[in-house]
Structure I
Amino acid sequence: MTATPNSLRVSRIIGTDAATLFRAWTDAETLMHWWRQEGDGWRFAGASIDLRVGGAYRLSMTGPDGKTQTAIGVYQEIVRPIRLVFTWDWEDPSVRVGDTLVTVEFKERGGEETEVVVTHDRFPDASRMGRHEQGWTELLTLLSRTVGVRPQIGARDDDHRHR
């Protein structure tokens, strides 16, 4: 599969099974332990998840400046524990990115490790992609620290051998 314009891909190999990672992405109690950015002052600020095709989600984090950032979207595809597809935008109109789409794939590697691949497509222009790539990379690092047994860095977004 070739990359589409205005699309990014990040991945990480995490030392746990796909079912555990799928739960970490879809359970508000687990999200509270890793959904934020790295760095001092960032904290989880809440999650609302209606995990069904057509169901909405809201995921919030608060930055060091005290401002809450909330991602919103609708689930498009749910294949337990292999794949999640959902629309993505920001609730705050001043930072909206438009009709983007996130696909999270959980690829088990022998049951004790899973590659988590996040593909974020349909950015209206490339200018918003860099910050999102950084954000997804930080989130995968925090996820790995929260649920992973043996974390290690996975493929970069331009490595398509795993697709």
Structure II
Amino acid sequence: MQPAHWGRRRVRGFTLIEILVVVAILAMLATVAVIQLARARITTSEEIALSSVRLVAKSAQFFYLVQQVYPSTLADLGPPTSDPPYIDETLRTGNPPVKQGYAYVYVRPTPTTFTLNVNPQTHGGTGIRHFYVDETFVIHVTQQNQDATTSDPVIP
């Protein structure tokens, strides 16, 4: 005859399978959270870039109203040429200036025209959209890994 306690199993914790299932679920949730965080960072960088494109275009127009020419570089939108400065120092320094993962390439082909291409430093990493604006103040955008041009869709 067997002792009475042999028929009873004492449950003391979780089985290995239960622990593995919980770990797998937590890993999936962490993956989703990381993906959403990356998307949010890209969206924020793109919105800052678009806001900066609008700011530079307006600043160039104000400069034109005062000087009768567009600035030759973005640095002209700050001291000593423009005091107080039209744009913050981040957009006036560097070659090209970089802000929030976007590079700003400003060109003045003639005294009465300018172009500004704003591209992510790493397409898909710091941003997806590429922006273009000129003296018409119409902003164009593309999601291709190339400079936006006047043939790309317009942002209202």
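What follows is calculated from the coordinates using simple rules that are stated; it is not laboratory data. Here the structure is a predicted model, which means the values were calculated and not measured. Cβ atoms are built from the backbone, for glycine too; each structure is taken alone.
Numerical summary
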{"item": "Value 5.6, calculated as distance in nm of label points 7 Å out along Cα→Cβ at positions 24 and 136, assigned to which of I, II", "result": "II"}
{"item": "At a computed -6000 (helix-only ellipticity at 222 nm (-39500 (n - 2.57) for each DSSP H run of 4 or more, over all residues; to 500)), which of I, II", "result": "I"}
{"item": "Test item: relative contact order in percent (Cα under 8 Å, 6 or more apart) calculated as 33, pick one of I, II", "result": "I"}
{"item": "Winner on distance in nm of label points 7 Å out along Cα→Cβ at positions 40 and 64 once structures I, II are ranked, highest first", "result": "II"}
{"item": "Structure from which 14.6 was derived, mean count of other Cβ atoms within 10 Å over residues 80-87, options I, II", "result": "II"}
{"item": "Computed 168 for volume of the Cα convex hull per residue in Å³ - originating structure among I, II", "result": "II"}
{"item": "Label whose coordinates, when semi-axes √(5λ) of the Cα gyration tensor in Å, for residues 32-95 alone is calculated, return 32, 11, 8 (choices I, II)", "result": "II"}
{"item": "Read-out FRET efficiency 1/(1 + (r/R0)^6) of positions 16 and 72 (r between Cβ atoms, R0 = 41 Å, to 0.05), computed value 0.05, structure in I, II", "result": "II"}
{"item": "Source structure (of I, II) for mean count of other Cβ atoms within 10 Å over residues 48-55, computed value 17.9", "result": "II"}
